[in-house]
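So, here's a batch of structures to check.
A short reminder: the numbers here are calculations on the coordinates, not readings from a lab. Treat the numbers as computed from the prediction; the structure is a model and nothing was measured. Cβ atoms are built from the backbone, for glycine too; each structure is taken alone.
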Structure I
Amino acid sequence: MKYLGLAYFTPEKFAAMRPGDVKALVSQCPALDDKMRATGNVLVSASLGDLENWRTLRPRDGKTVVSDGPYTESKEVVGGLFIIEADSQDEAVRIASMHPAATLGEQGGWAVELIPLDFYLAP
C-alpha cells in the first residue's frame, strides 16, 4: 500500500519566530529526511516552493479562475510531501514519524497528515 504524507506548517507561527531559531530548526531537517529515506520505503520526497509562487485554481461560472497563493480554507499550509510504500499502516506511521514535521517544529505549527493512496502511474 502507498501512503501520501503531507507536511504542514503555520506561516504566521514561523513569521513570529526569531530568524536564528528558524535557521536552527530547519538545519535539523536534512538528517531526519535522510533517515526516513534510508528505510527504502520512500518513493518520493519533496519540499514545496515559496508561497508567493503558488497559484490556486478554482472553477467559477464554467471557467477556471487562477488566484495567487495557497488560499484554501485552512491556517496550515502544505510545505512538503512524500510517498511511502509500506506493508501496513503501522509501518507507514513508523516511517512518517521520522519526517521533520512529525518530530520538530512544534513552535512552527508543523504536522504530518498520512493518507492512503489509490495509486496510478501513467504509461
Structure II
Amino acid sequence: MTINLVAAIAGKALDGLFARQTATAQNVANAGSANFTPLRVSFEDALRDAAALHPGDTPASVLPRVAGVAPRIDAPLPLASNTVRIDDEIATASETSARYAMLAGMLDRTMQIEKLAIGGG
C-alpha cells in the first residue's frame, strides 16, 4: 500500500468515527425524549471491502473505491429496543474517541513520513 492510500483509508475512517461520535451525542442528548429512535452509524465493512486488494488492483484503482465510502445511518432498531441506554452510549463514545485518537496519530505519522520522503530530511 502506498502512503496516499493509507492516508485515504485513515481519512475515511476518521469521517466515519466523527459521524458515529455525532450520532452518539444525539442519542445521549435525546435519551429522555418520547419516541426517539437511537442513531447507529456503520462504515467499517464498506471501508474494508473498498480497501481490499483484488488481483490486478493498483493503488490508483483502489483510491476511488475508498473515496466512495460514506458513513451510513443504520435502519432503526425494532420498536421494542428503541430505548437509549446511557451506559451503552458512553461505552460507544469512549471506544470511538480512542479509535479516533489512534487514527489521527497514525495519519500524522504517515504525513510526517511523506514530508520526510519529499523533503529528504
note = percent of Cα pairs over 13 Å apart, for residues 68-107 alone gets 64 when computed on, of labels I, II, structure I
query = Where does the value 39 come from, among I, II, when relative contact order in percent (Cα under 8 Å, 6 or more apart) is the thing being computed?
reply = II
remark   = With mean projected area of the Cα convex hull in nm², for residues 12-51 alone computed for every candidate in I, II, 3.6 is reproduced by structure I
task = Of the structures I, II, report the one carrying the highest value of Rg/Rh (Cα atoms, Kirkwood Rh).
result = II
request  = Could you tell me which structure in I, II was used to calculate mean count of other Cβ atoms within 10 Å over residues 28-35 as 13.8?
outcome  = I
note = Note: helix-only ellipticity at 222 nm (-39500 (n - 2.57) for each DSSP H run of 4 or more, over all residues; to 500) at -7000, derived from one of structures I, II, originates from structure I
